[in-house]
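These are the structures in question, set out in turn.
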Structure 1
Amino acid sequence: MLILGSVAFFGYVSADNSNRGGEDNGKGVQAEEAHQKGSTLEVHISNKGKVNVQGAKVTSISGNTINASTSWGSVGLSWAVNVLSDTRLVRRFGGTATISEISVGDFIGFQGNLVTTSASPIVVNATKVKDWSIQKKDTTEFNKTVTFKLNDKITFSDGLSVVLKEINDSRCKEGLQCISMGEISAVFALSGSGFNPSKEIRLGTLNNKSISLGGYTFSLKDATKTNVTVRVVKN
């Protein structure tokens, strides 16, 4: 059991801004503000200490710690979100963010692991922080190499969006005799800029190293089990 002020958390905790009773009763101010930014207002803590919070409002930033709050009327929770070296920071539209872009008053969502040595504020070592208040999109120029991790989304200067959906490693394992050497292949989803509905392509280290589609050429330059580097050229 973790005691947070006067709130006791047993196992799994969940709170959200769902209005199941049909009345607001003045409790939805922060929920409405978060909704205007595109977020919900939710708090989830699993019995394994996994935290998922949406719609938290940033109150201050100290070094690599983002202090934020969630509130329903007079009921509130304070959070200290630690941004670590491997924490992923993203903007509302999916572009990569930095902690210097986050400001007091922004609405953020974060996932991570609960630190059980502190009761208030609730401390979370974040794996991902999304700032719903940063509206600008990252855009990438063509004819440059771009490295993706799984589920990364990169938007190019003309609106083409590319998402890495899968990485498959069919290479022959060490010590085995295989009919073929196999390869690393990657599946990308293409949308925007003429791809409506979206389309998928598969690039490989041996097969389909380069594919031309919809006025673009997609070329695989390097691939590992965790990263794929490509070059996109607009024809």
Structure 2
Amino acid sequence: MKERNGETMVYRVVVFDDDMSQCEIIKNMIDRCDEYEERKYNIICIDSLRELENFIAFENEIDILVTDICVENDKKTGIDLVKKLHPKMPDTQIIYITGYVEYCEAVYETEHISFLRKPVNAERLWQAMDRAVHNIDARNERVCTVNVGRNLINIKIDDIIYIESAGRKLIYRCADREVEAYGRLSEVEQTVGSGFVHCHKSFLVNIRHICELRDNNLLLDNGTEIAVSRNCYMDTKKRIISYTE
């Protein structure tokens, strides 16, 4: 979750290691990086695999995950964790940390920003964090390319308030325009990413534009109200809470 604090961006970072003292070391390094960058990090230290899985299960958004590879007495690895995480949070930036070089090939089974050896060098960690933030910011400038007749229209994903399915067509509703095109919500959901919530079989809503969850409706910042289906209500509520924390 990213938010503006004045002119400073705040990024949620989870540091995972089954040794809390190692988590604190990494946290302190990242905190020192704060002093020299026009950004801030909300850092959460977790030393239990079950706690982290619960954190993810409740749809808590993670911008950057800094994870040790050898965890839980070698029964599971940080690589296994990332494989499980990716379908739910494909935009999360991954930084691996380990004291064992034999994992240097296995990490390429997953997308990641950096592979750092212990003891971690602060400068290399800061460089990895910088690349992660650059990727996140670039993602926020992404566009959704829509095929309308013979034309291709690029719509900035952040500008989309919601997408409505009407028969075989999708209606992209932005603050300044509406675009209609053939398509399916399930396909578009992969493109727009985790910043949207599927609150109803016919609606994908940009969480940034949600002002309030009122009874069984979402009140959006353009004044629109969108129904939340019974099957989607709890997931929608959790997604909104985790995004704004």
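For the reader, a short list of remarks on this structure follows.
- Structures 1, 2 were shown, and helix-only ellipticity at 222 nm (-39500 (n - 2.57) for each DSSP H run of 4 or more, over all residues; to 500) at -1000 was computed from 1.
- Highest-scoring entry among 1, 2, by distance in nm of label points 7 Å out along Cα→Cβ at positions 62 and 206, is 1.
- Computed 14.8 for mean projected area of the Cα convex hull in nm² - originating structure among 1, 2: 2
Bear in mind these aren't lab numbers, they're just calculated from the coordinates by the rules spelled out. Quick caveat: nothing in here was measured; it's all calculated off a predicted structure. Cβ atoms are built from the backbone, for glycine too; each structure is taken alone.
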